[in-house]
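Pasting the structures in now, so scroll down.
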Structure 1
Amino acid sequence: MQKIVDKVSFSVLIPDGDTPNTLSIVRCLGEIKKIKIFVLSKDKNHPVRYSRHITKFLHYPNVETEEGKLKAIIEAIEETNADILLPIDIEFIRLAAANKDILSKLIAVAPIPEIEAFDTANDKWLLSKWLKVNDLPQPETILFKSTDNLDDIISTLTFPIILKPIIGCGGRGIQIIKNIQELYNWNNKFKNSEDHVIQSYINGYDIDCSVISIDGKIIIHTIQKSIKYVIDDPWAYAMEFADNEAVYEIVKEIVEKFNWTGVNNIALRYDENTQDFKVIEMNPRYWASVLATLFTGVNFPYTSCLLALKKEVPKTSASNKIVIRSGDALKMMMKRFTKQNYLHYNNTYLELTIKDPIPTIAKIFR
């Protein structure tokens, strides 16, 4: 039987405490008073354990099986008596979705999608087929299997192209290929490694829409444009948050047709040639820049917790902001002191790092 939880105070168990975005989620939740945060991790020395926001850090042995990980989660629920289970990355969101019937008898589970929807969104080729069936905009996309003969598809390609593993995140394995020779060089190096999608390259810029939705209805969202030193760098040094009705309408249609529940970060790209937006991929998990949304007035992890407890979510509209990463902010501050030109920005991660410095220091030493 689910416990009745006070309107202000509750406790959260993050089961995948060794993922890259765990500290960002902890810092988001840490901005809300009276939340107890429990973190479960297979890495007993993960820097997040030193966060001032954490109530208790739990370690479990590195197990490979789904059964072993589920057992570790259940034991952590029993030990902490937590109110909410908040998985944040691909593996544990899918694990929770697959075992929701078991887990929901023990704890309130944060909104997560159905398995079929999750697997489609997480696989770039399945997603491309889904977008085509649903008549949603995307770049030209074909599947290149590890067993395929490259010569058989060369004649169908117009360069430049982008190669992406069908499963992957954070820019892993993505290659921009400018001509046939570069493609042959890539194929000789990575042949028979894994299946890829090949997409036509789009001249333009990246823009993302992040959402939490329930049964196909968006509860909160933010839209951000990446600011990069070089346009095709995988990482932005800053994010510009602003409304974009065209992007929102595309994302709204995706969420409705998927009947999506949970968080999702939907990546699009503006096409300078056709002057419209195309869907590049979906990330059915928390994303690297989730911490930046705090500065817009939106707190995705906290909202997810409220929804898990079936509590009212305050109506929130993201304000327009430019948020810059800590390292780049420091560089720009130095340029300011030396009277060089520098980027004006509203906020920086540095503010949150100063509040909770030890995990960042520990990460540097690791």
Structure 2
Amino acid sequence: MRLSVLDRVRIGLLAVGVACVATGLLPVGKAVDSLGRIGPLLVFLVAVIILAELAKEAQVFDAIAERVAVAGRGNYLALFLLCTAFASLVTIFLNLDTTAVLLTPVVLALAHRAGIAPLPLAMTTVWLANTASLLLPVSNLTNLLAMERIGLSTRDFAARMWAPQLAAIGVTMVFLWVFYWRRSARGAAAYTPPAPQPIRDRPLFLIAGAACLLFIAALVAEVEVWIAAPAAAAVVALAFAVRDRAKLTWSLIPWQLVVFVSGLFLVVPTLVEQGLGSVIAGLVGQGEHRAALAGAALSNLINNLPAYAAGEEVIPVDGGDQLLALLIGTNVGPLITPWASLATLLWFEWCRRQQVAVPLVKFTLTGAGLAVLGVAASVAALTLTG
């Protein structure tokens, strides 16, 4: 197996984390607590990515994307509204990495078949993968960490974040339309709806679709995510074992994510232990707006996961709204640099594979504008509904 540059960085991060524990820079007790906290969440992430990958292989995403394009009837405004709804729902219920990694190649393939400009669709997936990840704990790993820290149930978390989520999606839609979807940006007046592709294996398609729906129902019923996701993934894996065993390969397991997050949750506590905490505390300061701004800025400098983990360390346990504001900054804000979130990094890789040219200057400038206004609108919504 050939390791990419990113893979080497992930392994290096874990090695540094292990070295921090071995040298005593991070006490063993704190290392155990940190990894123990992240363990069940990693089980969920691995399972939900396997579920989504197998659902993609069963053509669940392809079928939905085709019907979205057909429903638009060649009208770009209708297609825009349907695509933003589709990407938002996938992010909310199946995690932002699912949108970036699995939905992106689906919509790019659809764009090629229907003669649709690929960049507007690609920007829809990457922006909404980040900005639509506020509503449910499963939408983003940072949400699961915040929910655990504050002690909220899934319904309580959603009740607190619905207004910020609507604000973030609303601002994102405005930026998408103005800079990527309107006629002068997309370059065509209409598109030709594609002919639906036949489903290769209808039983697999139905089982995978049903498993996704059952997973969503389990979330509504507040079943623990580290139980619901593996159960749904096991159902689909069993179906593939019977009908298409060749698709069950070791590559389904996102080991890179496990290595990266494990290393992260050893390195960040070490840095906080060695004095970074006071610097982060100075940046986060007091109040929701300061915390959100610090979260967004740190995300674009060092990635949103370490930004959230470091910010969380310096916010008091009873600072619920400040922690949620930090969460908004680290979820909605990482839109400026390619490394600001893992989802964005993976999205850039897919665009490279599909030969979709991403204008970096436009990406950075429009992302900066969306980050500033999206975070501001979301924090305002959080404050108003508090």
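Quick rundown of the values:
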{"read-out": "Structure (1, 2) behind the derived value 17 of relative contact order in percent (Cα under 8 Å, 6 or more apart)", "value": "1"}
{"read-out": "Cα Rg over 2.2 N^0.38 Å, for residues 23-206 alone - highest-scoring structure of 1, 2", "value": "1"}
{"read-out": "For helix-only ellipticity at 222 nm (-39500 (n - 2.57) for each DSSP H run of 4 or more, over all residues; to 500) computed as -24000, the structure of 1, 2 it came from", "value": "2"}
{"read-out": "Entry that produces 60, 48, 42 once Cα extents along the principal axes in Å is calculated, selected from 1, 2", "value": "2"}
{"read-out": "Among 1, 2, which structure scores highest (criterion: mean count of other Cβ atoms within 10 Å over residues 175-182)", "value": "2"}
{"read-out": "Entry that produces -1.11 once log10 I(q)/I(0) by the Debye sum over Cα atoms at q = 0.31 Å⁻¹, for residues 143-198 alone is calculated, selected from 1, 2", "value": "2"}
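Every read-out reported here was derived from the displayed coordinates using simple, explicitly stated rules and does not represent laboratory data. Here the structure is a predicted model, which is why all the values come from computation and not from measurement. Cβ atoms are built from the backbone, for glycine too; each structure is taken alone.
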